[in-house]
Structure 1
Amino acid sequence: MAISNFLLGTTPANIYVSSGNTVISTMYFCNTDTSARNFNVYLIPSAGNFTANTFTQIYKDVQLASGDTYVMDFEKLVLGNGDQLRANCTSAGAVTATVSYVGI
């Protein structure tokens with residue numbers, strides 16, 4: 001098992017790009033700011049020219065209180081080579097994302 005960490009900005013950016021068949025087991029989103037922040041998560045397939053938009057969004061405007069952590073551990077995601085997991089939040093540098101994954 002491995003992890004990937006990323007500091008979210010206001011523009012959707014990659015928090016994980018699969019380099020083979022991968023299972024995303026857990027994602028953590030931690031608000032280190034003094035104010036509540038919202039974040040979004042997008043799942044983008046490697047085929048085609050998909051972008052981070054409502055078509056690829058899997059979590060929308062999840063509110064995260066100051067100093068709180070949101071854990072996504074019930075849904076497992078199976079990614080193929082080149083699939084992307086992207087995220088953003090309402091304030092750059094306020095939320096960190098940690099992705100736990102394993103190759104299969």
Structure 2
Amino acid sequence: MVVNILVLGRNPEITEVILRLINGTNNWQAIGALTDEDALSLFEQQPFDIVLVGSGVNEESLNLLEARFIIKNPSIKIIKHYGGGSGLLFNEIMEALN
């Protein structure tokens with residue numbers, strides 16, 4: 001089973017690194033969004049199992065997005081990842097999957 005992950009971040013370079021790490025893992029597939037509008041559009045277009053939110057996304061945006069994501073997919077897992085290396089990233093995703 002492939003796990004589809006939407007990565008929402010504000011910094012293009014950091015988002016690209018996170019995407020590379022996730023997409024380098026078997027059975028994980030990630031796509032990135034740098035704006036709230038892009039995240040909502042992608043979420044409407046395809047199913048996601050996890051939304052990974054990176055640094056730079058303010059609480060107001062996060063609250064609005066979470067509400068929209070949950071309406072569309074009540075079982076969506078939302079992870080707030082603000083750094084800490086690839087080991088922490090992988091552990092956060094695995095914890096959400098369990």
Structure 3
Amino acid sequence: MIQVSVTSTEVRNQSGIAKTTQKPYSMNFQTVWLHTFDRAGQKNPFPEKVEIILDKNDQGIPQHYAVGEYQLHPSSIFVGRDGKAGLSPRLVPLKPRTA
């Protein structure tokens with residue numbers, strides 16, 4: 001399981017005109033912290049900062065994640081057109097540990 005920490009709801013927008021299609025685009029990003037592992041399977045001592053692309057709702061509003069602890073949903077991993085593994089992070093809240 002890959003744990004993901006969200007520490008801010010700030011959203012960064014990047015928009016412009018695509019070079020190849022000349023069509024406008026708008027993408028929204030949120031910074032999250034991945035708790036990763038080394039090649040030997042040992043948890044790294046510090047989480048790593050990454051930006052994820054946010055989905056938009058029916059009105060085109062980016063759907064940011066609330067501050068909290070999450071894990072990657074299995075649908076985050078896919079096989080691309082080139083046959084290589086890809087990652088498109090989808091987060092699900094971690095369930096609180098029961099005593």
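Read-outs: derived from the displayed coordinates by stated rules, not from any lab. Since the model is a prediction, treat every value here as computed from it, not as a measurement. Cβ atoms are built from the backbone, for glycine too; each structure is taken alone.
Could you tell me which structure in 1, 2, 3 was used to calculate percent of Cα pairs over 16 Å apart, for residues 22-69 alone as 40?
Here the read-out was taken from 2.
For structures 1, 2, 3, which has the highest computed value of distance in nm of label points 7 Å out along Cα→Cβ at positions 14 and 30?
Ranking 1, 2, 3 on distance in nm of label points 7 Å out along Cα→Cβ at positions 14 and 30, first place is 1.
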